[in-house]
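Participant: The next part holds the structures, each set out as structure tokens.
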Structure I
Amino acid sequence: MMDAHTPAPVRLGDAAPDFTARTTRGAVRLSDYRGRWLVFFSHPADFTPVCTTEFVGLARMAQAFADMDCALLGLSVDSLFSHLAWMRAIHDRFEVKIDFPIIEDPTLEVAKAFGMVAHDATDASTVRTTMVIDPDGVVRATTTYPAEVGRSIPEIIRTVRALQRVHGGGVLAPADWEPGADLLREPSQTLEDIVAGEDPSDWFYQPVPDAA
């Protein structure tokens, strides 16, 4: 159940609204994830081919998320029993276990609050929305894919790693950044720094080693 007066849908930089929901791993409250990173994602429906590949991929990369102290939390409008039956089918077909919780959201309450389905939608299926929520409960990244195209699990992992590296401020992650590659210094906003560099581009483009 969503807390009262929850704004919807959430946007990048917003505090993720709290809720409690029934999942394949018991009751879950979103605020229970405070203090660690969270990938919260929706899928259109159980027993669908593209969703199956995503869940298999996430299960096989579970250790990579664990190594980042990042939890996974799924959601669709299907019932808890549908989720459980699908998990069994995936286990039998692909020999993988889905350990992360999957929320049942038949009323669309959570999906609408997070913009995973339009408020005036006539189809209950959620789109493929992924939200990365930081340890303070703030939405730091979002992506949305159509039902016909699956997400890239390595890109989700890369995004979490990049967000963790820049979380304290001071540095930025460039395009295609991977751990160990150079980061970028945040540009100065003072005229003195802008004119002080030897190269005219130094003030806004300064690679720095990844010290982590």
Structure II
Amino acid sequence: MSGFSALWPWLPLLGRGLLVNLGMGALAMALACLFGTLLGAAQLAPSVSVSRPARWLTQLLRNAPWLVVMFFIMQLLPYELAIGTGWPLPAWLKAVLALALPAAGNFAEIVRGGLRAVPLAQWEAATALGYGQRTRLWRVILPQAAWLMLPPSMGLYCVVTMSTPLASLVGVSEGLSVAQQVLAAEARTELLLPVYGLVLLAFFLYIFPISLLARALERRWAGR
């Protein structure tokens, strides 16, 4: 109990660090949805010159270790962009891009599976209405597939959010790195379990309800 009472003054700082994790997870997932949607739709393109590279890129991103991608992006991107007087490229933004890449590969597979799950009659009906290939996909098929893609997308978002502490290894000041700073400031070994336990509990309280909701939605759509 004395250990937890010693952490009380540090709670606002730990809370701000965890908010950085949540922000990074949300932004990385948004980028993954944008790029993954294009990549997943490209896999179903009738042109082999489009679908085959899309499949290769998807498999590359899906099977790339997240930590390796993190270090690769950190070394690949510069500290600032040579635009005008120079735009700084902060470490947290690089980390978001690194998390978004493998997530995009996984989301592309979610999109591909969702599009294939739409009944063939819907594709034929859209064609009969005179829609072109691109209009048919974006206005008819993808809105129907979105409901099927929602549960696995929520699960992927949980994975992305749980992966944000990897950014602490490349110098991003987020929840885990703040916890390490608290331990260094207190210099008390008995605080190791309370500090890391608090971070673990915070992630659990955020992730677990989302996973339960995703599971409930999955059972609901499967029952239709």
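Where a number appears in this text, it was derived from the coordinates with a stated rule and is not lab data. Quick caveat, the model's predicted, so the values are computed rather than measured. Cβ atoms are built from the backbone, for glycine too; each structure is taken alone.
Participant: With helix-only ellipticity at 222 nm (-39500 (n - 2.57) for each DSSP H run of 4 or more, over all residues; to 500) derived from the coordinates and found to be -8000, which of I, II does the value describe?
Facilitator: On the way: I: -8000; II: -25500.
Source structure: I.
Participant: Let me ask something additional. To which of I, II does the computed value 0.40 (FRET efficiency 1/(1 + (r/R0)^6) of positions 147 and 179 (r between Cβ atoms, R0 = 30 Å, to 0.05)) belong?
Facilitator: Numbers: I: 0.40; II: 0.20.
It must be structure I, since only it matches.
Participant: Could I ask something else about it? Work out percent of Cα pairs over 22 Å apart for each of structures I, II, then name the structure with the largest result. Could you put the intermediate results ahead of the total?
Facilitator: Numbers: I: 54; II: 61.
Top value of percent of Cα pairs over 22 Å apart goes to structure II.
Participant: Also, quick follow-up: Taking mean count of other Cβ atoms within 10 Å over residues 99-106 as the criterion, which structure among I, II has the greatest value?
Facilitator: On the way: I: 20.4; II: 24.0.
Top value of mean count of other Cβ atoms within 10 Å over residues 99-106, among I, II, belongs to structure II.
Participant: Something else now. Looking at structures I, II, which one was relative contact order in percent (Cα under 8 Å, 6 or more apart) calculated from, given that it came out as 22?
Facilitator: Numbers: I: 22; II: 29.
Answer by label: I.
Participant: Further question: Taking 21.9, 70 as the value of Rg and Dmax of the Cα atoms in Å, for residues 115-186 alone derived from one of the structures shown (I, II), identify that structure. Each step should come with its number before you reach the end.
Facilitator: On the way: I: 15.1, 47; II: 21.9, 70.
Answer for the origin of the read-out: II.
Participant: Where does the value 2.6 come from, among I, II, when distance in nm of label points 7 Å out along Cα→Cβ at positions 19 and 163 is the thing being computed?
Facilitator: Values: I: 1.7; II: 2.6.
The structure behind it is II.
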